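What follows is a set of structures for review.
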Structure 1
Amino acid sequence: MAIMRLWHGKVAIEKADEYEKFMIDKAAPDYGSVDGLLKLYFQRRNEKSIAHFLLVTIWDSLESIKKFAGAEPDLAKYYPEDDNFLLEKEEYTSMYDVFYEK
């Protein structure tokens, strides 16, 4: 059964384009380097002065997520550059078992 992992972050709107580029240039290849990643969706929604980023990843197993995120897969993984962008760092991700897909 696949597992969906969700992460949310907030960035000041004036830094959002630069953060989007950073996510594509650095985070996407990092995620993609891990065997077991099935799908990756980076999403953005602008809301007045804040851009919300939602990362949705689909993995083949909890073990694959651990290869990416570490021994505690529900803890969010951050890059040093995130300190320049994120308004706060949410400690946890959300994970869901995918029980149906069409």
Structure 2
Amino acid sequence: MASSISLDRFYSIIQKPIISEKATDDTAGRNAYHFRVPIDANKVEIRQAIEKLFTVKVRSVNTARTHTKVRRRGHSVGTTPLYKRAMVTLAPGNTIEIL
């Protein structure tokens, strides 16, 4: 599978892993890892980035957009940023070391 996407784009797609109780349970249950990705990243790009950067075989990619929430700090009112979460399920026998 020849990829025309640059390595810089792969690094910008996978922003950071999401470490939460739900993500940890998902990793233990179905070998799925959660990552924060940009809004414009699609499933094909996410799959290619994970396979190239971590040298693993991806079984499926699910995505979900988070909604913004209103937050107050004193008199200041703002919103949390909008981002996309990618749940990447790996093939059996493959793992990603997340520190």
Structure 3
Amino acid sequence: MGKYELMYILNANLDEAGRKAEVEKLHKILTDNAATISDVKEWGIREFASPIHDMNKGYYVVLKMTIENAGLEEFKRLARLDNQVIRFLITVDKD
């Protein structure tokens, strides 16, 4: 198992209930694939430096996790198919 940090950006137009449901759905993908989520920080809505898909802002979430590579690949696959996920970035956590 590897330690990773995941940052993803959700559509800023989601209402509070929709945003919570989307966050829970994405975290369930990870936990269903044997991930252990150790820290979640919701940064909230932030402006982009330049537009992404004609959007100027998004809702940022950053989390730390431990997960197998197969689970990571499954998350990537499903996040790319999700219209509410604007971008995501996974990095190796050195801590």
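Read-outs throughout are calculated quantities, based only on the coordinates presented, and are distinct from any laboratory measurement. Bear in mind the structure is a predicted one, so any value in this text is a computation, not a measurement. Cβ atoms are built from the backbone, for glycine too; each structure is taken alone.
Looking just at relative contact order in percent (Cα under 8 Å, 6 or more apart), which of the labels 1, 2, 3 belongs to the structure with the highest value? Don't skip to the end; give the middle numbers.
Numbers: 1: 44; 2: 30; 3: 48.
Top value of relative contact order in percent (Cα under 8 Å, 6 or more apart), among 1, 2, 3, belongs to structure 3.
Quick check for you: by distance in nm of label points 7 Å out along Cα→Cβ at positions 19 and 51, which of 1, 2, 3 is greatest? Don't jump to the answer; show the numbers that get you there.
On the way: 1: 0.8; 2: 2.9; 3: 2.2.
Across 1, 2, 3, distance in nm of label points 7 Å out along Cα→Cβ at positions 19 and 51 peaks for 2.
Looking at structures 1, 2, 3, which one was mean projected area of the Cα convex hull in nm² calculated from, given that it came out as 6.0?
On the way: 1: 6.6; 2: 7.7; 3: 6.0.
Of the options listed, only 3 reproduces it.
Looking at structures 1, 2, 3, which one was helix-only ellipticity at 222 nm (-39500 (n - 2.57) for each DSSP H run of 4 or more, over all residues; to 500) calculated from, given that it came out as -5000? Provide the component values of the computation, followed by the final result.
Numbers: 1: -5000; 2: -8500; 3: -10500.
Attributed to the structure labelled 1.
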